[in-house]
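Got some structures for you, see below.
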Structure I
Amino acid sequence: MSVNFSQKSPLPRIKHLQLGDTVGQGSFAFVKRACLETDPNTVVAVKFVHLPTCAKHGLSEEDVTQEVILQSKCSGHPNVLKVIDCNLSRDFLWIIMEMASGGDLFDKIEPDVGVDAEVARFYYKQLINALDYLHRDCGIAHRDVKPENILLDRNGNLKLADFGLASKFRRKDGTKRVCTDTRGSLPYMAPEIVYSRGYYADLTDVWSCGILLFVLLTGETPWDIPSEEDDHFREFWVNRGKLTSGPWAKLDFTELNLLRKILQPEPTERYSLDQLKSHSWYTNPTAFANEAGICANPRMLSEKLMSRLHISLNDDAIPQNNLKIFNGEAPQHTSTQPAGSHGAHLQRDFSCMEKFAASQLGVSYQASHESAGSDVLYWSQHIQQDMATQQFCEFTERNASFLNPAKLTKFYSTQDVGTILNTLELALLTLKIPVSTGLIRSFSKLTQTCGHEDVFPLTIQVKTKDRKGWDLSGNITLFYLERYVVLLYFNRRKGDPLEWRRLFRSISVLCRDLIFIP
């Protein structure tokens, strides 16, 4: 369970602001929605960094404040998340930032598919523009460009965030510092970082931008680590980037040409940002952007972004070796011991509503839970309009919506809780994720203690390994919205977001009979 920092230390009072729900949480910090006391329509995000927790992990106050100092210096560009104000209290560094009300970009990338090519070009151009500003005007390299660090505003524009690994690479005399430390995320890291050679941080940002573009276009990373030990990277290296098989086959000639210019293992041969801005793929306009590259038609962008997000629930989408779940045949991986480093177990989650804002869930939980007058028509209409529900429909059936911060890794069910837990357990076991004790048995014990309705929200903590063998963990939380509606919300805690969505997709297919689609 995530640490509740606000219980460990009282939150500081921030003048003129009214704090709201928690919209995100990490190991050292959490983010709350807030609004002006005099104007509730002016909404911002406030990040609270818990200094005692940072100190326990060897991070000094100077280390912690460096992030906000650098991000503040880079706040003058429309594609960089803006820092508005910051200060220190006894236990917290708090940072007021603009609210990225369009949610996360990584949540909207379909694994193994990617996004629409025009959408990819739109975000690639905005990212290039943001990096050009950081490098040229600020002398700062981001050093951790990846989908998790890209947020969207209410119109779908890119906002580069999380400057925790950023550094000032250019000296006052204009010369560049040579870096030797290892920073970044392995799949997005430039090879010169992996091999611990002296490198220029701005050139590694360009490489990471190329990997991100590849992910946008294909829905997967080209390799796990840019090292000769990685078969996929070695093949790329040996063939000097001239690959046309596997995920590379999804790319057209111009896209391949561009990526080969960016993904040059030798930094001196890598295209500069100026060269990338003159490439034909960059100069081609996008139908929903204005001349400045800012979204001018949010509805068109939303439609195109959603067009690739689809989870088929038809029979042909189910691998033959997974059909056993529909016949009630469960693989025997249930254990009476704790799941440990690999597995799943159910528990009552007392702090769940603190962690997740209604905007993340896409529903006002408190209002629905307390309102006995809610009816089937209301929920049917709400669920039909939810972007998360639309991903299970054929595109022709979709009712396009504007972007919102609600996660797409969720679905609604009108089945009884026993059926839901039993089907979930079968799905987890089919995916070779052991379940400790048994979900139904755990649920029965909890209801004996606190009753059926008061036992919610319920959380199934999941720990497993992804296809690369890396740790992947998160929660499947059940919210009892009404006597006939349950929301199942899949929240990633650790690991590759594409792999988490793959897991969500697999469980959704295996639990297809649970999913309510009006």
Structure II
Amino acid sequence: MEPPVVACHGFPHAAVSSIDPLASQAALTVLRRGGSSVDAAIAANAVLAVVAPDACGLGGDVVGLVYQPRTPRTPPRVHALVGIGRAGSNANAEILREQGFRTIPRDHPAAITVPGAVDGWLLAHERFGRLALDTILADAIDYARNGFAAPARLAAGARELSDLGFRSELTAAFKGRFVPGQRIRHHGIARTLEAITRLGREGFYAGEVGAELMALTQGALRAEDLARPQAELVEPIAVDALGLRMMGTPAPSASFLTLGLLAALPPERPTSLTQAYLEMVDAIEQTRWLHELHYDGADVAAALAAPAPSSPPATLRRPNAPDTTAIVVVDHAGGACVLVQSNANAFGTRLTTHETGVFVHSRGAVGFDLDPASPNQLGPRRRPRHTLAPLMATDPRTGTLRLVAGTMGGDRQPTVIAQVVSATLREGIDPRTALARARLAETAASSGPHPGFDTHHHDGKRTWVIEDHVDPSVLGELAERIGPLTLEPGLTTAAGVCHIAMVREHDVISCSDPRAEDGSAIGW
């Protein structure tokens, strides 16, 4: 399957990539009306909140990167957007332990942290937006009110929700049994988006949704928790790797893990595909120690700048469902934005606000521990760790933008982006080929003390897996060096869904992953 790709030649140019054509088209419409890359990314994300509530939505968190090009008065600059909500002011891990919980259940009130996505959108729009919110959210409101054709992914997800006994506007309309292409409406989401356009954050956190969030969490979230802004713009973390300045969002985002992998890779072109995989395995092993710093407030910039602990190379040893989405936008002015937004698990907690129908994320269950010795222990107003890992790369001499990338894929996200970016930069292959290449990864059961993050921890049994469209000769060579590999179905969302834009001297190449059911990269 050929990845959707658009090459925009000459300036001015603009390009968008997302998992859904309606979202990409909404972003392009905003760009045509003079909107910025941030305006367009918000427009796409809002549409995805309507048509892909299994992956993202108003009840989740968002992280992102924004590139401002050079102007006559200012140098180019990258900003990191952290829209990660905090636990409630009365969050208490000890009480849950006393109740017999070892981890936080996905549908427990403690799993629900304050959603940070809307605050993230509004902060980014205030700083970098050009168009009014009602223009930016117009397509999302229209699809929510008047309907859209359900993709196969959503029809299957709604059926699963219904079978599990979780009711929502999505499952109630057709008793959980609608077919792909059937018209779906989200009246509550339309009403909520309209309230945001009129009232800003008050229309979400202090309005109808805010009251329903407090009721849904049985007091775990209070009015004062929702009144406190959840988003901030900060300096990105950065490393020099593969000839570029690589930048990401700070912890508790997982971007620093991507940067560590890229910095650990040899800059030279690998001699073969097998060598490229082996060098990635080595990089994973060499940077495994970084995962101990995956918590809110960790000084990951200092860790990336410090020498890595010595360890033998991995090549001498033998040793989930979609729940995130990424949007990549480059605008006519040379600005760019990548947003990565998530409900944590698919459909989050599987719970929705009663009247407005917002699926609420389960980030607390995924990102917090109940271990009193853990830096990620659930606690009042703490931020949970995130798998989200956006990436930007600039020319280290001029600051000119060269690459933008984002992905879904749980705790595989750093390795997904590292493999795609490494293939394009070290091997010089085009983004389409890099995206379609079989991906190597580790897997581990997520039933241990680090649910959703078990893969890269030192404890527990890990298995190397690779997609089944890998060349058999490469598979045999890898098995000889790192031990048996498990094959998994190729070009499915299990291996992550990556979006990438490469900015060259006279054009932009934007690509959507072939693993996305309806992935769409468009531009002009």
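Coordinate-derived values only; no laboratory data. Being a predicted model, the structure only gives us computed values, none of them experimental. Cβ atoms are built from the backbone, for glycine too; each structure is taken alone.
To which of I, II does the computed value 22.2 (mean projected area of the Cα convex hull in nm²) belong? Write out the running numbers ahead of the final one.
On the way: I: 25.4; II: 22.2.
Only one of I, II returns 22.2 for mean projected area of the Cα convex hull in nm², namely II.
Can you say which of I, II returns 26.1 when mean count of other Cβ atoms within 10 Å over residues 19-26 is computed?
Numbers: I: 18.5; II: 26.1.
Derived from the structure labelled II.
Quick one: FRET efficiency 1/(1 + (r/R0)^6) of positions 419 and 491 (r between Cβ atoms, R0 = 25 Å, to 0.05) came out at 0.65 when computed from one of I, II, so which one is it?
On the way: I: 0.65; II: 0.95.
Answer for the origin of the read-out: I.
With mean count of other Cβ atoms within 10 Å over residues 139-146 coming out at 24.6, pick the structure among I, II it was computed from.
On the way: I: 24.6; II: 20.4.
Computed on structure I.
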